[in-house]
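Take a look at the structures below.
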Structure I
Amino acid sequence: MLAGELPLEKLSDHLSDLADLILAEALRIVWQGLRTRHRDEPQFAIIAYGKLGGKELGYASDLDMIFLYDDTAPEAPENYARLAQRINHWLTSMTAAGTLYETDLRLRPDGASGLLVSPVAGFADYQREHAWVWEHQALTRARGVAGDAGIARSFDDIRGEVLRRPRALPALRDEVVTMRDKMLAAHPNASGLFDIKHDHGGLIDVEFIVQYLVLGHAHRHAELIANIGNLALLKLAARLGLIADDDALAVHDAYRHYRQLQHALRLQGDKYARVEARTLAREISAVKKLWSGVLGAAPPTGK
């Protein structure tokens, strides 16, 4: 990628496919190693969110995951909880060769305080009746990556139903802007540099714009729920007339450039993807313009 021989999208596809393969193998190995397994093949699936869910994985990206099962056996909840714990340990354990992945399991129903694994029916009820708007934002980038194919299809059905729900745009806009402000406040940056991911005008702004467009308009344009990545969704939103073509192209190019820089900085071992703001003035301006056009004023703590 640094040599320019592999396009960004292809690199992300390869990294995401590799993670999918590793997760499938981890599930298989761990299940076979459980002494208490109650069936030959687990009725269990790994659902990816975030970068892996959207097939936009980068170097050193965390894996955002939840675990679902559809099994009425009395032993199922305990066995699948043990399976999920061991998969997570398998992925995050430090070895002589390093760690495979950092993981984030907080997107499960009820967050860090919730059960590690959820029955499909319980997950569906939570998404329909109890989930916050930010959890539906996260659902825009989510897919089954390993395990039982039937559970993955059930997840897709639930996801599609939730994302196509009609929403009042002013209330949705307020929720999205409020959550963006909370995220900015949670990631203060006193470095004097521009944080490509967190600062206003950066990656998260683009992701929130796309999520708002999906949640706000998928009931009229079902094609918006396709899990095709933010770059393709920006182009689709322009084709549908939801945003101006010029704005979509400018932010598409900015998002792509940001991710290329993020990859490069991560490969250099940088903890944060931060650069001089003046080197990205055009990109930052384009993202802020689209944010203003779609969501109104910048988050109150934005730069």
Structure II
Amino acid sequence: MRQLAIRLGAIAAALALPLAGLVASPAQADGFERGPDPTASGLLGNGSFSVSTTSVSSLVLGFGGGTIYYPTSTAEGTFGGVVLSPGFTATSGSYAGVARRVASHGFVVLVIDTNTIYDQPDSRGRQILDAVDYLTEDAPSAVASRLDESRIAVSGHSMGGGGTLYAADNRTSVIKAAVALQPWHTDKTWPGVDIPTMIIGAENDAIAPVASHSVPFYTSLSGAPEKAYGEVNNAGHLIANTNDDWQGRLFVSWLKRYLDEDLRYEALLCPAPSTISLSDYRDTCPG
């Protein structure tokens, strides 16, 4: 009986070896999941992480300083980063609501001030890239300890949204995703952007009308591996300043899916969300 037990144990051990290689590690299975399972209603508000802030001096090189919003807890590991540029004549403080919302879902968000409030989109795009370098190389220790510097997204509003497209078109070695909020730019074609990119427009935008800005930008993104266009119903150009709930849902879902590689958010983007809160939604989802 003892010999039989030994032989059975050896067989069981031999069978277990090939099976062990088939079990995915948590990182393989989960991407960079942070926070609880998402719900459609939960994404219309702030997330589960408490948020701290720190200021960035205007004496930094390349951009005009700003504010970093970051999850206070480190219990779930490091977080992806986002650099966000304000629009024409706006400052970082105008985006405190949307920055805090995104950070509360598990991201480090640097909202920059530009060198002057009148900087044009390409200048804002270069400043976004300088801010990416700052965030990944020179951020304060409390931020650096929470940041996964290999996962960075770029974003911006209005001319900052145009700058977002410029930044995404000019460097993607670190930048993994982009979200442009009611973007404005005189250049309407961006085939060189080769990262997942979302455009969020506003139906009643009189400053950057969707027909001449957001929609052409989205259509031109022929090099993006994935792209989406969400248009908030009855909204105007300044919804980024008012921290619109549906803009927040789209923004966070895109970052979760393509910066965190979190497949739990796939169903919130594909197929198109069914709601009267969006007047238009387009995507490149399979099928």
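Laboratory data are not the source of any read-out in this text; all were calculated from the coordinates shown. This structure is a prediction, so every number in the text was calculated from the model and none was measured. Cβ atoms are built from the backbone, for glycine too; each structure is taken alone.
Worth pointing out:
- For 1.8 (distance in nm of label points 7 Å out along Cα→Cβ at positions 128 and 216, calculated) the corresponding structure among I, II: II
- If P(r) over Cα pairs in 10 Å bins from 0, in percent, for residues 144-207 alone is computed and equals 17, 28, 27, 23, 4, the structure in I, II: I
- Structure with the greatest value (metric Kirkwood radius over Cα pairs in Å, for residues 80-159 alone, set I, II): I
- Answer label among I, II for the case where helix-only ellipticity at 222 nm (-39500 (n - 2.57) for each DSSP H run of 4 or more, over all residues; to 500), calculated from the coordinates, equals -9500: II
- In this comparison of I, II, the computed figure 0.97 for Rg/Rh (Cα atoms, Kirkwood Rh) is attributed to I.
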